[in-house]
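S.K.: Each structure below appears as C-alpha cells.
Every read-out reported here was derived from the displayed coordinates using simple, explicitly stated rules and does not represent laboratory data. Computed from a predicted structure; not experimentally measured. Cβ atoms are built from the backbone, for glycine too; each structure is taken alone.
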Structure P
Amino acid sequence: MTNIVAMDIGGTNARFALATVAPGAAPVLSEPVKLRAADYPTLAAAWAEFAARCPEPLPRAAALAVACPVDGDILKLTNSPWVLRKSTLKAQLGLDDLVIVNDFGAVTRAVPHLAAANLVHLCGPDTGLPAAGAISVIGPGTGLGVGLLLRDEAGDRVVETEGGHMDFAPCDAIEDMLLQRLRARYGRVSVERVCAGPGLVDIYETLAHAEGAAVTILDDKELWPVAIDGSNPLAAAALLRFCAALGCATGNLALAHLAKAVVLAGGIPPRILPILKDSGFGARFRAKGRFEGLMAAIPVYACVHPDPGLMGAAAACSARFA
C-alpha cells in the first residue's frame with residue numbers, strides 16, 4: 001500500500017484528500033478538503049492551504065486530475081485562470097512522484113470502484129453496469145466532461161475525451177432560438193454552452209424572450225436554487241429544458257460510443273435527481289429515430305459519490321504501482 005495526495009482541480013473548486021492506494025484495490029480516501037479555486041492565485045497556494053490543514057507532513061507522491069487536456073507541458077484549465085507547467089509542478093509541490101490525468105478521465109476511472117449505492121437508476125433497464133463493452137461517462141458541472149470506459153477480458157481501459165466541446169444540435173424551435181442567440185455571442189456553439197451550469201441562464205433568457213417575460217436573474221449561481229425549488233416558474237421551466245437538452249446530448253454520445261451503459265456524473269445530477277427522472281431527459285435520450293429501440297435498452301445511472309474525481313485520480317495512481 002502507498003499513501004498519496006489526490007487532487008481534483010476543476011473550474012470552480014480544488015479538492016484534496018489523502019489516499020491509500022494498492023494495485024487491484026479501490027482507493028481509500030480521507031475526508032476531502034474543498035477550496036474555492038478563485039480564492040487562490042495558483043495550485044501551489046491551494047496546496048499550501050491543504051498542507052496547513054493536515055496534522056502530518058504530506059506524502060511525496062500525488063495524483064492530479066485537472067480540467068483540461070493533459071498533453072504537453074503547459075496545462076491551461078478550460079474554465080479557470082490557473083495555468084500549470086508539468087515540468088516544474090513536482091518541484092513546486094515538493095513531490096517525488098506525480099501522476100496527471102484529465103479530470104473526466106479521473107471520474108471515468110472511478111466508475112469501476114463505485115458501490116451500487118453510488119449509482120441511482122435514471123432510465124432504461126436497471127441491470128447495473130456491464131462487465132464487458134463501452135460505458136459512456138458524462139458529467140455536467142461547471143463544464144461538460146465526457147469519458148469512455150472500455151471493459152473486456154483484459155481489464156478496464158479509459159479513453160479521455162473532450163466530447164463536451166462537440167457542436168450543440170438543437171431539436172426544436174426553442175433550441176433553434178437558443179442556438180441563434182449563443183451563435184451571435186460566441187460564433188461556434190459547443191454542447192457545453194448549453195448542458196453545463198452556466199447554460200441555464202441562456203436557456204432562461206431564451207424562454208423569457210420567447211414569452212415576452214422580464215429577465216430578473218442574470219447569475220447562474222442565483223438561478224439554479226430557484227429553478228430547483230420551483231420558486232421561479234420561468235427558471236423551473238428552463239431547468240426542464242436543460243434536462244431535455246442534456247438527454248439529447250447524452251444519447252448522442254452513447255450512440256456514438258455504442259454504449260452498453262451510461263453514467264451521469266458531475267456536480268449537477270445529484271442536485272436535480274427527482275427533476276431529472278421526471279423531465280424529458282429519458283425521452284430525448286431515446287429519441288434517435290431508427291435506433292430508438294437500441295437506446296431504450298441502455299441503462300442510465302447518476303453517480304452520487306461525493307468525490308469521484310478524487311477517487312479516480314487515486315485509482316490512476318494505483319495503476320502506477322501495479
Structure Q
Amino acid sequence: MLYPLKFEPVYKDYIWGGRELEKLGKKIPDGIVAESWEISSHHDGECIVSNGEYKGMHLSKLIKKLGRELIGTELPEKDVEKFPLLIKFIDANDRLSVQVHPDDEYAKIHENGELGKNEMWYIISAKPGSQLVYGVADGVTKEIFAKHIKENKIETCLNYIDVSSGDAFNIPAGLVHAIGAGILIAEIQQNSNTTYRVFDYNRTDKNGNKRPLRIEKALDVINYNNCNIKGKLIEHKVNLNGSSFKSILAVNKYFSVERYVIDGVINEEADGSKFQTYTCLNGEGEIKFVNGTEKIVKGESVLIPANMGIYTIKGKLELIKSYAAKL
C-alpha cells in the first residue's frame with residue numbers, strides 16, 4: 001500500500017536557534033531549537049514514519065523495502081540507495097556561522113564519500129532589517145579572503161542581501177553564505193550534512209567552547225567569482241484550477257522546487273517516475289488518493305511515493321513542493 005508518508009521530525013539544538021518553529025505549529029522540545037529535519041534519511045538525523053502501515057520504520061529501511069516504488073524509475077541507482085534530498089525548517093534566532101559547502105567531487109574525496117551540498121531557501125518570515133550573507137564582496141580573491149580571516153576582518157569580505165517573507169534563494173556549492181538573525185526558512189537540500197565553517201562571530205557554546213572552523217577546506221572550495229550570481233529567485237507562475245496557482249522557484253540537477261497556493265481542489269499525479277514532497281507553510285487541507293485521505297496542516301511535511309498514482313489536494317493552503325528529477 002502506497003500513501004502520503006509523514007515523519008517524526010528530528011530537532012537540532014544548535015546555539016543560534018530559538019522558539020520560532022512553534023509559529024508553524026510544531027510541538028518542539030524545551031530550550032533552543034534551531035532546525036526541524038522534516039524528511040531525512042541522513043545518519044545525522046534520520047526520520048521515522050509516523051503514520052499508516054509503515055509507522056515506526058526508518059526512512060532508509062522503507063527505501064530498501066519499496067525501492068523504486070518509492071523513489072521512482074527516473075532517478076539513478078545511487079538515489080535508490082541513498083535518498084537524494086533533505087527537507088528542513090530553520091529558525092535563525094541568531095546569526096548562523098559564515099560557511100560554505102563542497103560539491104560532490106570534493107566531498108567524495110575529502111569527506112569519505114559523502115555528497116556535496118547544494119541547497120535552496122524559501123523565506124517564511126523575516127524581521128525588519130534581516131539579511132543574508134550571499135557570496136563574497138566584489139573584488140575579493142582567495143588571498144584577500146585568507147588574509148582577512150587571519151586578521152579577524154572577514155565580515156568586510158562578504159556580500160549582504162536584505163530579505164523579506166516570500167523571497168527565495170539558490171545556494172550552490174562553493175557559495176559563501178550565512179542566515180542572519182530573525183529569519184525563518186524552509187530549506188531543500190542534497191542529502192548531506194557537510195559544512196565548512198569559516199567564521200562564527202567568536203562566540204562560544206553552553207560549555208564555553210568555540211565551535212570548530214574548517215578554514216583550509218573552505219578556502220579550497222569557495223567560488224571567488226560569484227559576483228554574477230543573481231540573488232533572489234524569480235517566481236514563474238502557472239495557473240491551476242480556479243484561483244489556485246504554482247510558482248516554479250528552482251530547477252537544477254539536484255532538485256526542483258515549486259510553491260503552491262491552493263484555494264479549492266487541484267489534481268496531481270505520482271506517475272512512477274519520481275517521488276514528491278510537500279511542506280505546508282500555511283493553512284490546511286487533505287490529500288485524497290486511491291486508498292484513502294491524509295490531512296496536511298501548517299508545519300507538516302509529506303512524502304508522496306513515486307507509484308502512488310493520481311491524487312488531489314483540497315483546502316486553503318500554501319505548500320512547497322520538491323522533487324529530484326532527471327533533467
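S.K.: Hey, helix-only ellipticity at 222 nm (-39500 (n - 2.57) for each DSSP H run of 4 or more, over all residues; to 500) derived from one of P, Q reads -11000; which structure?
M.R.: P
S.K.: Taking FRET efficiency 1/(1 + (r/R0)^6) of positions 12 and 268 (r between Cβ atoms, R0 = 30 Å, to 0.05) as the quantity of interest, name the structure among P, Q where it is greatest.
M.R.: With respect to FRET efficiency 1/(1 + (r/R0)^6) of positions 12 and 268 (r between Cβ atoms, R0 = 30 Å, to 0.05), the highest-scoring structure among P, Q is P.
S.K.: Okay, next question. Comparing FRET efficiency 1/(1 + (r/R0)^6) of positions 60 and 252 (r between Cβ atoms, R0 = 25 Å, to 0.05) across P, Q, which is largest?
M.R.: Across P, Q, FRET efficiency 1/(1 + (r/R0)^6) of positions 60 and 252 (r between Cβ atoms, R0 = 25 Å, to 0.05) peaks for Q.
S.K.: Identify which of structures P, Q gives the largest calculated value of relative contact order in percent (Cα under 8 Å, 6 or more apart).
M.R.: Sorting by relative contact order in percent (Cα under 8 Å, 6 or more apart) in descending order puts P first.
S.K.: In terms of mean count of other Cβ atoms within 10 Å over residues 84-91, which of structures P, Q is highest?
M.R.: Once mean count of other Cβ atoms within 10 Å over residues 84-91 is tallied for P, Q, the winner is Q.
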